[in-house]
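**Student:** What follows is a set of structures to go through.
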Structure P
Amino acid sequence: MSAVASPSAPPDWTTEEHRASGLALRVRSGGAGEPLVVLHHDWGALERPAFSDALARTFRVHAPTCPGWDGSERPAWLRSVRDVAILYQGLLDGLGVGPVTLVGLGFGGWIAAEMAAMSPGSARRLVLVGAMGLKPERGEILDQALLSYIAYVRTAFEDQGAFDRIYGADPSTPLLEQWDLNREMSFRIAWKPYMYDPALPHLLGAVRAPALLVWGGRDRVVPLECGEAYARALPRARLAVVEGAGHAIDLERPDELSRLVASFAAEA
């Protein structure tokens with residue numbers, strides 16, 4: 001598989017509902033090639049992010065919406081990140097894809113790590129970008145309950161101009177309302193303990209897939225030490241630091257991150 005993105009026009013995307021564990025899960029799909037799944041941040045996902053467009057020039061990209069996020073069905077029984085990981089394993093089976101390259105962004109990285117640990121054969125490659133899921137020993141994962149919705153997402157950006165271009169200098173009321181609902185779901189399934197799983201470090205040794213850990217050198221949401229901890233816990237992992245970037249590397253540096261992912265996925 002080529003690691004070089006095609007200069008052709010952006011790929012077409014479709015949005016379909018797929019069922020897993022009785023839930024209707026919305027999945028956006030686009031591009032052609034080997035299957036790749038992108039799992040979004042805790043504040044939600046853009047309708048058509050540049051990062052996904054770039055990946056879809058090389059891969060067949062599937063981007064599910066997490067249950068309870070961005071207007072998707074909100075099951076009352078969903079109470080843990082591991083619940084979501086199990087749901088997504090069922091989704092991949094229903095899509096008929098696998099093993100896949102799993103790309104998890106922040107909160108989505110935690111879900112991807114749980115998926116790879118519980119079903120080592122489901123992941124061909126694992127890419128964790130500023131992933132939550134492990135408890136830092138020195139610093140801490142930023143507690144979004146202490147910040148407004150805007151301040152939390154802004155903190156994920158080192159380049160505030162990128163935030164303004166994507167969300168607007170003054171985000172709309174409907175967007176803020178959606179961030180509020182997404183935050184409520186984050187708290188429901190990842191509050192105690194906040195944004196980490198104490199069992200996960202002990203389970204990651206079962207992961208067989210090569211793993212690429214990508215961290216922004218100025219990530220103020222999930223400290224770099226969490227990337228270092230993932231690198232120690234995963235048997236076949238390496239850490240890449242994107243200097244000058246924050247937590248939202250996919251939004252600040254979409255082309256750079258997509259090149260890292262494509263190059264990693266093309267390795268023998």
Structure Q
Amino acid sequence: MNHAVRFKPATGTVVSPPPLGATEIHLWSAGLEASPKRLEQLAALLSPEEQARAERYRFERHRRRYQITWGLTRSLLGQYAATEPRALSFSFGSNGKPSLAEPASWLEFNISHSGERVVLAVTSTWPVGVDIEQLRPVEDARDIARRFFSDSEVRALEDLDAAHRLEGFFNCWTRKEALIKAVGEGVFVSLDRFDVSLAPGEPARLVSLDGQPADPERWHLVHLTPEPTMVGALATPARPGSVRAWELDIEHQSIVAPD
């Protein structure tokens with residue numbers, strides 16, 4: 001399960017999520033660009049509060065990304081929950097992590113977006129966290145690493161050759177973020193209390209927690225490659241039976257649940 005997850009194109013013009021097995025995690029990836037017609041369809045799924053928030057964005061691209069992200073999220077989660085997308089109700093924890101209220105609270109999900117891409121993770125069994133990042137130059141990457149990474153992670157990053165250091169940096173960042181988002185609060189809030197693998201090509205894993213080797217059956221990490229210039233991570237507090245991943249073409253596939 002530690003291999004990199006790649007997203008397979010969803011087939012057909014109408015997307016209907018398959019049944020969600022008790023130990024399965026489903027991942028959905030989509031671009032954040034859409035025609036005016038498709039954008040209008042997705043924006044129509046938002047709650048009045050979400051629509052008001054979208055209108056407060058100063059820049060059109062930020063408004064568009066928000067509308068597509070939450071329209072897509074409502075559409076897919078509505079299909080999993082057999083609930084009209086507009087009827088879904090969300091709550092947000094003290095750290096901002098979203099969750100579903102009744103009658104769909106049995107679904108666990110998490111969202112991450114970077115640049116023009118979003119990834120949604122869905123499961124029915126455990127808390128789940130997902131984080132993605134576009135590979136891009138970071139001028140102060142070394143200072144950021146020294147501030148937020150553990151000492152052993154900083155050493156592992158500096159041991160990489162220059163050609164792989166940027167990818168290693170984002171591997172570490174997304175894995176730490178995914179763990180924090182999966183748990184919400186607790187042991188992972190303090191970033192220097194745990195170490196993750198980061199070398200490109202090395203399996204994603206939690207290496208140690210509070211200085212002790214991590215239990216491989218818990219705090220499970222999976223490396224994601226939503227697109228060639230992007231890395232990401234999926235985190236759960238237990239090893240899933242399977243992770244299935246699809247790429248959506250929101251412009252040409254119907255992702256709006258029928259009324």
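Derivation of every value follows stated rules applied to the coordinates shown; laboratory data play no part. Values in this document were obtained by computation on a predicted structure and should not be read as measured data. Cβ atoms are built from the backbone, for glycine too; each structure is taken alone.
**Student:** Using the calculated result 0.95 for FRET efficiency 1/(1 + (r/R0)^6) of positions 57 and 129 (r between Cβ atoms, R0 = 30 Å, to 0.05), pick out the matching structure from P, Q.
**Tutor:** Value 0.95 for FRET efficiency 1/(1 + (r/R0)^6) of positions 57 and 129 (r between Cβ atoms, R0 = 30 Å, to 0.05) corresponds to P out of P, Q.
**Student:** Between P, Q, which one scores greatest on mean projected area of the Cα convex hull in nm²?
**Tutor:** Q
**Student:** Same structure, new question: 2.9 is what came out when distance in nm of label points 7 Å out along Cα→Cβ at positions 105 and 177 was calculated for one structure; which of P, Q is it?
**Tutor:** That value comes from structure Q.
**Student:** Separate question: If relative contact order in percent (Cα under 8 Å, 6 or more apart) comes out at 22 when worked out from the coordinates, which of P, Q was used?
**Tutor:** This value belongs to structure P.
**Student:** Assuming 1.09 is Rg/Rh (Cα atoms, Kirkwood Rh), for residues 73-144 alone as calculated from a single structure, say which of P, Q it is.
**Tutor:** Going through each structure in turn, the value belongs to Q.
**Student:** Work out the source of 51, 36, 26 here, i.e. which of P, Q gives that when Cα extents along the principal axes in Å, for residues 81-216 alone is computed.
**Tutor:** Of the structures listed, the value fits Q.
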